Each structure stands twice: as C-alpha cells, then as structure tokens.
Structure 1
Amino acid sequence: MKHFKEKLLLWLRHVAPEIEIKQGMIIDEQRLDIYFPDRDVGLVLYTHSDEAEKNLSKIHGLLNITSHKIIHLWEDIWIYHQEKVKSRLLSLVGKSQRIYARETQLETIDNARLLEFLEINHLNVPIKAKYKYGLFYRDEPVAVMSFSKSRMIERDGKLYNSHELLRFCNKLDVTVVGGMTKLLKHFIRTQHPDDIMTYVDCDWSDGQANRKAGFEMMERITPMEFWLDLQTGRREYPRYILRKKGVGEEILNDKNRLDSFMKEHQLVTVYNSGSYKFLLKLK
C-alpha cells in the first residue's frame, strides 16, 4: 500500500499543488486513504497484497456512506491504466480542460471509431453498439455515447421499447460540460425510446450525473469478483478463465487445487465495488 499511495500522492502534489490533500481521514466512521476537502472527494486504495476478503470487507463498510463522493482505486487499475486514472482524478479536482457542449458538433460514428475512442479513453472493455454518437471539437472527437438495440421489456404489466446506454466517456484530460445531456437528448429525439437503462460503476461514480439527467436508481449490484492476470494486467471473470484453460468449475470448491491453479497462472483475486442500475422513464 505504501508504495502505491506514495506514487499517487507524489503525482497529485506535482500536478495540483494548490489542492489541499489530507490522509487517513475518518469520515462517517470510515477511513479514507486520501481526501480532498475542497471537493469533498475521498479515495480508498486497494492493493494486490491485501487479502481479497479484507478488501471486500472494506468495500461493504463504505456502502453506507452517501453524503461523500468515494472513489475505490485498485492497484492494478493504477498500474495498467494509469493515464485514464490520472485523467479522471484531474477532472475530480477541477484540472481538466473544459469544453462546452454548445461548442461541439454531434455526429453519428461507426463501430470502428467508437471502439478506437473507448480503447484510449474508457476504463471498461470497449464494446460495439447499435447506436453510437460523438461530439467533435475542432474536428477531433472529445466525447462518445453508445446504445444497444431496442428490446421489449415488461414493467408494471406493460411492454416498453427499452434501450441500454452502454458507454459514455470524455477524451482524456477533457470535460465536455453538458456533453452527456446533448448526446442523450439527440438519441431520445431520433430513436424515441420508452425508457433507457444503464449501469454506473461504483468504483468511480455515485450516479449524480445520471440523476441530473432524469435517471432513477433501481438497485445497487453487489461487488463482483474478478481474477487479475499479473502477466497481462487484464481482469477477467473466473469462469471465463477456467473455460479458456479447459478446467472444470468444480475446482472452485477445492481450495488446494484452486490455490495451485492461481499460483501457476499468476492470478490474484480482486473485486470492483459494484454498480448502480439506473432507469430513465420516458413514457
């Protein structure tokens, strides 16, 4: 933890020396590793060397904190996605370039351009989409948003034409003010959905931007377990790795075999902090 935290603090103090930083703050009886008082934002750090169960216990202990923005930052995310992490942290402390949505041009983009942008700028795995749009500033993409094809969903005894908002992100080190609203309104105006569902990553967001856009939180999904490949830095679902390696899932119930398998393939257990499911009702 010390090495990870020291590197992060050294970088923060270099790029934002004017920002007040406190360490080891106790907020609502929970310890935050790093805290920005001016922004009321706290960071909780998790390392590979910590026991997975200890990390999970820490996450559950923070779930009840609702009055403060909490970022759950994992050591592997910092190591393997450092530029994306730095961009998000700079945005949180008000150090990113601000471009107003009214200064941008909205264009429909193809999957190739969507995937290229997501690969560079988004922390989650890039995925294709049915509907995808970009905001362009001086002919360069600065934000994208993508949606699934429509599905008929039954709710309260009625059928609704529903879409999933799959991805939204800004360009690294850029915040497009009003970008989410502009892209969302365009999709609603052109595709006429009855509702839009989306998931928000609890590691980085409390869903405030979604609430401002009219979404309602439906449920919180509990933290998910992943296996981190220390050779590649990729997080994968355990069952996916077992299938890929040709190993039966019964190994999950055999601690000795599982420990040997994990050690042989240089895998460690990590988690995320869960996600929020949001719904925007339009009908």
Structure 2
Amino acid sequence: MSNRAVSSSTSSGIPWSALARLIRLPNQTGTYLLLLPTMWGLVLANRGIPPLHLLVIFVGGSFLMRSAGVIMNDLADQSFDRQVTRTKTRPLASGEVSRRHAMLLLGLLLAVAASLLFFLRPIVTWLAPIAFFLAALYPYSKRWIHIPQAMLGIAFGWGTVMAWAAVQGQLDAPVWCLFGTTVAWAVAYDTIYAIQDQEDDRRIGVKSAALYFGSFVHQGVGLAFGIMLTFLTTAGWLAELRWPYYVVLSGVAVFFLLQISQLRRPITPTHAFAMFRAHVWVGVAILVGLLAGVLV
C-alpha cells in the first residue's frame, strides 16, 4: 500500500482499512464456521425456525466474537506472525496497526457483544464469561498442546451451548452432542487449514495438528470426521429427527471421504485453503438437514 493510500485511509491517526483487515472483514469464513453451529443449536432447540430476535442476536454476536477472537489471536501471535509467510503482512505483525488501536477495537467489540446479553435469558449471561475465557485461551494453546484445533473447537462449540440455552433455558443431552460435533469438526477443518503453514510452524516452534499427524494427516482428519458424524447421528436419535436428516448426513459422509482421499497425497497451500473453505457448505448442509429433520 502506498503512503498516499495509507494517508487516505487514516482519520485522527486511526488506520480504518487496516482495522478492517485486522478483524478479517474481507474474509468471513471464520464467522460462518462460528455461526453455523449456533444455528444448529437454535434450530434443534426450537424444533424449527427460531424467533427472529434470536437469529439477529446470534448472527451479530458471532460476527462480534469472531472479530474479537482474531484480534486476541493476533495480539498473542504478533511475534510469530512476523515469521510466517502467510501472516507477516497482517496489520499487527507488519506494524500498520498499533497494539493500542487493536486493544481499543477489541474492547469496543466485546462491549457491544456483552450488550446483547441483556436481550437473552439469565442462563446465557452466566455462560458468556466462559466463551470469553475460551476465546482468550485459544491463541496460547498453540504453545502448549499438539492439537490446539481442539481448543478452537471448544471455543466455537460454546456458542452452540449458549444458543441452546437461549431457547430452552436449560442444557439438554442433544446440545452436548452438537458441542462434541463442533469440537471434532474444528479439529478436522482447522487441521486442513494448518497445512498451509506447516514448514513455518515447524521452524518457529508453533504446534499444530497438521504437524502432529504428519504423514498420517488423512487418518487424523478422518478420525475427527468419524467422531463428528457419530455425535450428529446421536443428536438426531435423541431429538427423534426424521429421515431427511440422515440423508443429508450420508451426503456429508461422502464429502468427507472425498477430502480424506485428497489428503492421502501432498496438497498445496492453495488447495488446503480451498478444502477448508468448503466446510462452510458442510455446515449449511447440516443446518438444512436439521430443519428438514424436524419439519418434514
């Protein structure tokens, strides 16, 4: 970006275009992957299309918390990001955005997200601090555990728990199946995503499931897919969903087999990213299946 472009995007010292890139505004794949499991929870808990106000709150909340989450991630990983080819141009890593500006935006996003709790049941307010704790913990898990993708899944899955509680006012067995589904799903798709950075992660000492599984990555991802489908099947059985739901799950299983077969051989970073992004459609398919399973 030229100096003139930087100047034109700045007002009162605040680099607006860089802040937009800091929260990944041009790429909302992460928001969709956080949002879709919450939609599963809303639909199954409501036994159909949920009330409009809950849809608006959880769509907005997913955007706000994902945006806050990536800022927390970049604040924690600033020194690492400078050493990774794919992330060294991120606004914090490149110095285009100061830590002060990033933390001010983070505080604003969290404040707006917290305000949404006033429109939800009290139980959701009690669950919300756990969501913040998990989002803050995830960036540091890459330093401690070999499969940090599991922590990402736990953080994303907690949104499903909150969505269920917003409808039912309590937590029932099916929601824990959806929670387990989300954890396993994140391990699978984020392991595929991490293939992009394997060499850089190995060099700088960042842990990831892609490195941990190594040449057996197809088996690791396949295991996660299998666990995910088991949880989804159990959720359907507990909720007494009808046959269209299981037809959709069969289609999802075929898609998973195709991805596992692709992972048996080396893939490029571009291919890995495309495979990762395709999981948005997996989430949409499951949502459609849940709706069909309760309405048909």
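Looking at structures 1, 2, which one was distance in nm of label points 7 Å out along Cα→Cβ at positions 47 and 215 calculated from, given that it came out as 3.4?
1
Tell me which structure, out of 1, 2, gives 0.95 once FRET efficiency 1/(1 + (r/R0)^6) of positions 151 and 199 (r between Cβ atoms, R0 = 25 Å, to 0.05) is calculated. Source structure: 1.
Supply the structure label, taken from 1, 2, corresponding to log10 I(q)/I(0) by the Debye sum over Cα atoms at q = 0.14, 0.15, 0.16 Å⁻¹ with the calculated value -1.17, -1.30, -1.41. It must be structure 1, since only it matches.
Between structures 1, 2, the greatest calculated value of FRET efficiency 1/(1 + (r/R0)^6) of positions 87 and 127 (r between Cβ atoms, R0 = 35 Å, to 0.05) is seen in 1. For relative contact order in percent (Cα under 8 Å, 6 or more apart), the calculated result is 16, so let me know which of 1, 2 that is. Traced to structure 1. In this comparison of 1, 2, the computed figure 0.40 for FRET efficiency 1/(1 + (r/R0)^6) of positions 111 and 207 (r between Cβ atoms, R0 = 30 Å, to 0.05) is attributed to 2. Source structure of the calculated read-out (helix-only ellipticity at 222 nm (-39500 (n - 2.57) for each DSSP H run of 4 or more, over all residues; to 500), -9000) within 1, 2: 1.
Just so you know, all these numbers are worked out from the coordinates, no wet-lab data involved. Source: prediction; values computed, not measured. Cβ atoms are built from the backbone, for glycine too; each structure is taken alone.
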